[in-house]
Structure P
Amino acid sequence: MKDYNNLSNDDGHILVKTARMIVTEYLKNGTKLKLEKEFKNNFSFKSGVFVTLNNTLGLRGCIGYPLPDKSLFDALEDAAISAATEDPRFSPVKHKELDSITFEVTVLTPPKKIVVSKPEEYLSKIKVGRDGLIVKHGFYSGLLLPQVPIEYGWNEKEFLEYTCEKAGLPKNYWKNSETEIQKFEGIVFKEENPNGTVIREVL
């Protein structure tokens, strides 16, 4: 059975192209794509996943599930539709936009709490280019995928600061003793251009 550790480039191609088909069907007809039995069987393992949509201006939508609560095929379907229609930062994607949008699918490992005796240790326990981060403090929570600090050229400290910001917290709250920081890893598959070849991104 497939899992996070043995996803091939072909699997990545299938995941990304299926995410595109799911969104296309939903935006065109308002219905959910009927997923093939083989697809469901291949991606039945539970996994967190994020679907990211980009256009020439940058991010167009990104929604996902950090925890492995659902089968990957099920989580992918919900994340794809939500990324296109429910990201509160953007208006819903229109069907006519799809030929100018690239699709990206990030499959996640389960998040693990980083245990430290003092906040400065976080800097040596996370690695830009490998880890994604989740910051939690009370009711506040924010997540940034592993590819984000690469895109912006952040170091580990900046990555922590911007994840705090994503959570709606002051940048330095990663040093707060009541803040919980989790890390996870992700495999990123994405189209090189709209409707184009799918590659595994090397972070």
Structure Q
Amino acid sequence: MSDPAAETPVGPDGLPRCPWALSAPDYLAYHDEEWGRPVHGDDALFERLSLEAFQSGLSWITILRRRPGFRAAFADFRIADVAAFTDADRERLLTDAGIIRNRAKIDATLANARVLATWNCGDLDTLIWSHAPETPGPAPHTLADVPAVTTESTALAKTLKKEGLRFVGPTTAYALMQACGLVNDHLETCAARTTR
């Protein structure tokens, strides 16, 4: 059996990282400062949910590099503001080169905001975090140990869909869980695993 520590690449500061984090500076910053750290608040979770949906079928680096454009286009993902977007806003989004101009994903984001605007403050936060695993899973040794879907992400996707949200399949739900700290999928030897 190979030594996981020997397989873990190190960053420019000499600390071990998850291998994907070292493929681009944008990934390194995201890995070290955001990925796997707890995110709370309905607007913040709406942003992550929306970005994960836009990422479907694309590389995450594409989304990260366009994140400022997404925030500008979608009113910093303030649910109430996005829920009030008009048909003219939809048309503006479809021509905005700063985001991914996918009609289905734009429509889903607008529809999701309208659904969420009818909820009480804190409901999205409570719903998402209620699907966090009761006990943490084992630390992954390699990227092959990191699942794409879990029982919890499948349940979260079903609940979100039942509540009327769109573009929230089990894989998207699991990526959301990883990004927002519901699970800790930093590799066992990754420095960020203990600092999150």
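Readers should treat all values here as calculations from the given coordinates under stated rules, not as data from a laboratory. Since this is a predicted model, take the numbers as computed values, not measurements. Cβ atoms are built from the backbone, for glycine too; each structure is taken alone.
Out of P, Q, which one gives 0.45 for FRET efficiency 1/(1 + (r/R0)^6) of positions 92 and 156 (r between Cβ atoms, R0 = 30 Å, to 0.05) as computed from the coordinates? Let's see the in-between values first.
On the way: P: 0.25; Q: 0.45.
The read-out comes from structure Q.
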Task: Identity of the structure behind -15000 (criterion: helix-only ellipticity at 222 nm (-39500 (n - 2.57) for each DSSP H run of 4 or more, over all residues; to 500), calculated), options P, Q - done: Q
- [ ] Rank structures P, Q by distance in nm of label points 7 Å out along Cα→Cβ at positions 20 and 172 and report only the one at the top, that is, the highest.
- [x] P
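Going by relative contact order in percent (Cα under 8 Å, 6 or more apart), which of structures P, Q comes out largest?
Numbers: P: 22; Q: 30.
Result for relative contact order in percent (Cα under 8 Å, 6 or more apart) over P, Q: largest is Q.
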